[in-house]
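Below, each structure is written out as structure tokens.
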Structure P
Amino acid sequence: MTATVQPVDKFITANGLRIHYLDWGNASAPPLMLLHGIARMAHSFDHVVPHLAKNFHVIAVDMRGHGDSGWHPEGAYMVEDYTSDIEVLIEQLGLRNLVLWGASTGGRVVQMIAGRHPDWVSSVIVEDVGPERPAAISNRRGDRMAKEANGWASLDEMLVQVKAENPRASDAILHNLAQQGSKKRDDGRIVWKRDPAILKGFVPTELWSTVRKIKAPIIYVLGGISNIVPPETQQELRSALPQSQLVMMPGLGHYPSDEKPEEFLGIVDRFLAGLHNR
């Protein structure tokens, strides 16, 4: 890996919202777009980009309501709303032959893009998510956001909770997540850079009708101790998408690329290399 890669902050307007993204350079290379999970942001991928940027033009997006992107005035944060913004971004940048990597909610968005625009996409990487979000998952996010609503007295205090919730990720990754993803509120408390109304869109979701239209090679990389994609969903994915691969990373949770990034990147490298060697 090289530590010299640095992003440029860029913005577009999509559906009336200012959408921020990080352009990591190497514009002559094939494009690879990174979409984060709920309550995370473009900088969540900082630790994997230096590896990816050697072979790709990497673009990491702050989805609406997150990071430095605009907040929707009416709290429109369904998967379809995020997808609509990303469609505008892809069109404005003229991206084709696109590799998509989405984590958690970002993984639902990349499945939507690939199903709705098969001619845009060359391959898809989905991190620990499928076409469904059951009510139990929605309720869990609501409970967590309620606990975080009052923020923390300091970044160090925030990090204590972040580390407790992500016990298998390195201190460096979690420090970057907290530092890049937080801001000081007017009263001085540290809060996440996100619209509290994003919870309105974190509802039971079912995307099978679109996912079944995916034509591109697609890999689902799942955390072995995560319950987000249960065995019956895995089986249905294999049946619905014969071109799909499902890889389980034993002992890992919902963000395996945070917990064992080099191993995760190895899986991604082998997947992409296999496509080129066909």
Structure Q
Amino acid sequence: MFSESFSEAWEMRFGQPPEFPPPPIDRFLTHRSVRRYRPEPVPEDVVSGLIGAAQSAATSSNLQLWTVVSVQDPDRREAIARLCADQRQIREAAWFFAFLADHHRLRQAAAEVGESAAGLDYVEFFVMALVDAALAAERLVCAAESLGLSICYIGALRNDPEGVRRLLDLPEGTFGVFGLCLGWPSENAHAEIKPRLSQDAIWHRETYRREAPIAEYDERMRSFYESERMKGDVTWSMRSGRRVDEHHLTGREVLEEWLRAQGFCRR
């Protein structure tokens, strides 16, 4: 459905054609979040293969501090959609996954061989679990998109961590990091390639440059916002600055206390 060439996608991302011969990685440049799906199922054997791809991602020290819970029961899917800001794509996607940071499994394995696993109380191992979950999910996403499937990450899984814990019967030492919708994109899905910051803003050589070239990106995003029927005079810098103020946490301001009670970041 989405068939931009590498050069077309590069220009849409960064506002100018690539200055080098395009490598054969078109699929990685054409990613977009898709929120409309066809009712066509995605076979479980395909999903099993995708989970295998996720498990093949890098994981620090082979600790594998992540878990994924698929949510297919209609009532539970409806409930998790309500917990995640009532988003329609959660109901419509062929599959919905909750990706978890998971210390429970390793604590259990360590206890069975007489190890205390006391280091898991430290923030470092929580960070490690977040990294593991993100790497696994993105490996799954890349594999899925290579098959023509589409996805949408759901950060709103963190809006009500206690509600998610109860709904999915999560044990101590687990935390829903994000959700992931997966399915075949609808023929009328409106999902454009979203511009990104220039490489000069992201790619620093040898040392960190304090001043990032943001003005150029604000101007490119103006056209994108207007094409999405949003206000072009409200820049990316304005929108992003407001998004990270204290009034846009949508329930997530309780995470530190909740995480400690759930067994994370105690030291």
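The numbers here are math on the coordinates, done by the rules we state, and not lab data. What you see is a predicted model, and the numbers here were worked out from it, not measured in a lab. Cβ atoms are built from the backbone, for glycine too; each structure is taken alone.
Below are the figures for this structure:
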item	result
For 1.00 (FRET efficiency 1/(1 + (r/R0)^6) of positions 97 and 217 (r between Cβ atoms, R0 = 30 Å, to 0.05), calculated) the corresponding structure among P, Q	P
Comparison of P, Q by relative contact order in percent (Cα under 8 Å, 6 or more apart) - largest value held by	Q
Of the structures P, Q, the one that 26, 21, 20 was derived from, the read-out being semi-axes √(5λ) of the Cα gyration tensor in Å	P
Read-out distance in nm of label points 7 Å out along Cα→Cβ at positions 201 and 257, computed value 1.8, structure in P, Q	P
Distance in nm of label points 7 Å out along Cα→Cβ at positions 129 and 233 derived as 1.0 - corresponding label from P, Q	P
